[in-house]
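Next up: some structures, all given as structure tokens.
Coordinate-derived values only; no laboratory data. The structure displayed is predicted, hence computed values, not measured ones. Cβ atoms are built from the backbone, for glycine too; each structure is taken alone.
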Structure I
Amino acid sequence: MPARVALLLLFALPAFSATNWKLSWSDDFNGAAGALPDAAKWTYDLGAGGWGNQELETYTKSPENVSQDGEGHLLIRAIKTGDGYTSARLKTQGKFTTEYGKVAVRMKIPRGQGIWPAFWMLGADIESAGWPACGEIDVMENIGKEPSIVHGTIHGPGYSGSKGISHQYSLPNGAALADDFHVYAVEWSPDSITFSLDDKSYGTVTPSDLPPGTHWVYRHPFFLLLNLAVGGAWPGNPDNTTQFPQTLLVDWVRVWHKAK
């Protein structure tokens, strides 16, 4: 989507309102410096293998890659090693799921060619249904070669991968998302998913936007994921301009539901 059109959408669509919402789950990362994330809330994907995207990193749960800073933040670090890269990928699978509501993260993303931070959701039935039949909601993604652009995307059967249905927004005047904290969110109802940046909506997807003959797979529980990837088919790989380590700095993750 051209930046000019996205900018118009940003102000044309209604902002999220704090009224009529009730907080149902959150993590403010108030643990001690060096502590791992709360094990009652988060678990990990571990290992390498490209993750279906030709990524280069090996995900670990080492405090070098994922820890709290003692000042109310979670740090996810991508580190260059002698023979590759390490990073971390957290998820609430088996710990927490949500069906509808507002799902948001406040964080300051890293920067650089080949750097790929994301906050997203997967259908809780992924082990039985498989991907993409389970559904995927990418609340936010940024690739380092597009420092001003946030992408919000859904993936489902018949519209996954490069065919995912996506909206994007570019910060004005070429400002980089990595320069400051931003709030990335979706408002999710049975028949719509609306993406926002800093409480301003920039795009909505509904069943009418799906390709003919495909299905809306967003009426069941999803779990949350938060990761920092290195390289891959979409962002491309790091080059000699990319500095390491790079850190994804997360202030909080929150989920609200409509108050009754």
Structure II
Amino acid sequence: MSDSAVQPTAEVAPGLSQGQRLTNIFTAPSKTFEDIKAGHKSWWLPFIIYVVLGFAFYGVVNSKVGMRQVSENQIKLSPKAEEQMAQLTPEQREQRMKISTAITQGVFVAGPVFILAMGAIISLVLLGTINFVFGGKAKFGSIFAVWMYAMMPSCIKTLLGIVVIFAGTAPDSFNIKNFAPTNLGAFMNPMETNAGLYSLASSIDFVTIWTLVLVGIGIAIVAGTKRGSGYIASFGWWALVVIVGAGFAAAFS
């Protein structure tokens, strides 16, 4: 037999379906991220779920609270904004409220664009961190897919927000920036709490921490680094954003 005889090749295992990846993200996240590392980077299913839930949440908020009420509540939560409104004439206040309401509604409608843009920016930051700081070998597509799947716990928060609204939350007390009882800030009165402290407490959110753990696991796997490196990258950037956000809230609220 010739030395050049073709040798049998190992059979390549098929990738997981997106449904299996979604299930595993809650039960065995490493399997999902290993599948992404193997080259199966499709992320459209979680994206569709985010969009559908986002518009469902928008519909509930719009019908039970109202976009104008949402805007008015945010102004009440900011003493400086409320002071500025008080200095305007009735006509100017009405015009300002129309603009604010339109912006609030526009943010909801543009939700899918924000999801993709935020995912791309965060993925680039994580890519640079895990590769250049920790010596990883990840690709942008893999990090982006990790982010899309790691965000799945946020669906729980959205569903909780819908439940809270239907449970009878008073429209004039609804806070669009903290709509579900998943963090310490949800159990504080934002009108009676220091703005910086309230921002910090609201950031200590079990859904956010869950997501950060998944991100840490995922980027470490696709980059081929130690899991601790992934945790440092995900929680490190989160801590920086939380500190800056709390400082900004304390200074400008």
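Here mean count of other Cβ atoms within 10 Å over residues 105-112 has been calculated and equals 21.1, so which of I, II was it run on? Corresponding structure: I. Using the calculated result 2.4 for distance in nm of label points 7 Å out along Cα→Cβ at positions 49 and 65, pick out the matching structure from I, II. Corresponding structure: II. Taking FRET efficiency 1/(1 + (r/R0)^6) of positions 185 and 225 (r between Cβ atoms, R0 = 25 Å, to 0.05) as the criterion, the top structure among I, II is I, with the largest value. To which of I, II does the computed value 12.1 (mean count of other Cβ atoms within 10 Å over residues 81-88) belong? It must be structure II, since only it matches. Here helix-only ellipticity at 222 nm (-39500 (n - 2.57) for each DSSP H run of 4 or more, over all residues; to 500) was calculated and came to -22000; which of the structures I, II was it taken from? Answer for the origin of the read-out: II. Between structures I, II, the greatest calculated value of distance in nm of label points 7 Å out along Cα→Cβ at positions 145 and 177 is seen in II. Could you tell me which structure in I, II was used to calculate relative contact order in percent (Cα under 8 Å, 6 or more apart) as 24? This figure was derived from II. Taking FRET efficiency 1/(1 + (r/R0)^6) of positions 193 and 233 (r between Cβ atoms, R0 = 35 Å, to 0.05) from the coordinates of each of I, II, which one would give 0.90? The structure behind it is I.
Computing distance in nm of label points 7 Å out along Cα→Cβ at positions 169 and 241 gives 2.6 for which of I, II? List each step's numbers first, then the result.
Values: I: 2.6; II: 2.0.
The structure behind it is I.
One of I, II was used to calculate percent of Cα pairs over 34 Å apart, giving 28; which? The read-out comes from structure II. Largest in distance in nm of label points 7 Å out along Cα→Cβ at positions 73 and 89 among the labelled structures I, II is structure II.
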